[in-house]
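Just so it is clear, none of the values below were taken in a lab; they were calculated from the coordinates. Computed from a predicted model, the values in this text were never measured in an experiment. Cβ atoms are built from the backbone, for glycine too; each structure is taken alone.
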Structure P
């Protein structure tokens, strides 16, 4: 039987994934703020670059202070970034928020997987193949 913390993590992740809006809405929001169509791919480059650069730093943070506080922080950070997207009125805000969104993924993706591996390794007979 799986531990209660693992099951709680799965339940929380399912609910947050169901509530997660599509990235297409971010593109639509950028267009509402009059970001030119030809700049949309550049926004994704900003997002992916920030994600790539922040992931190792934030991953090592989870090694130092623990995965759970970083995961909780990532959920709160995600909510804050999406709220700010709703209030963004200037082009510079959209550019900054795409970078901030990249930080969210740098803060969450690898750490979620590491958290699952940490929990599953405790169970006998279950290899950490979830990642």
Structure Q
């Protein structure tokens, strides 16, 4: 009792090109994968966003992360606004993982509104708000 336990997660399909701009988006459930990606190295100009319920969900990560605290708002609300407000150019590659609605909304915005090739967006809904896992 009282001992620390560590675990290591994979990078959840991260496959950024060797050149170009990169966008990384995660919620609290995707932070271990985001940490693995950052530890493996990303381009210096990578934009990194993490949306979590509150400051107590923040963890130490190797990179300049923009932390967004959603409180009781729906997952994805704050990060989608932040991504929408980003100035051009659009990223060449994006990795978006977390709650299903968050991942889908950010991908949709990047592809439909920013013109990012859908094959250049890795996204995964780790969980779905209001749905029990079976």
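Of the structures labelled P, Q, one was used to calculate Kirkwood radius over Cα pairs in Å, giving 15.2. Name it. Structure Q accounts for this read-out.
Given a computed value of 1.5 for distance in nm of label points 7 Å out along Cα→Cβ at positions 86 and 102, which structure among P, Q does it belong to?
Q
Using the calculated result -5500 for helix-only ellipticity at 222 nm (-39500 (n - 2.57) for each DSSP H run of 4 or more, over all residues; to 500), pick out the matching structure from P, Q. Among P, Q, the structure yielding -5500 for helix-only ellipticity at 222 nm (-39500 (n - 2.57) for each DSSP H run of 4 or more, over all residues; to 500) is Q. Comparing mean count of other Cβ atoms within 10 Å over residues 54-61 across structures P, Q, the highest figure is found for P. Comparing mean count of other Cβ atoms within 10 Å over residues 14-21 across structures P, Q, the highest figure comes from Q. Given structures P, Q, which gives the highest value for relative contact order in percent (Cα under 8 Å, 6 or more apart)? Biggest value here belongs to P.
Comparing mean count of other Cβ atoms within 10 Å over residues 30-37 across structures P, Q, the highest figure comes from Q.
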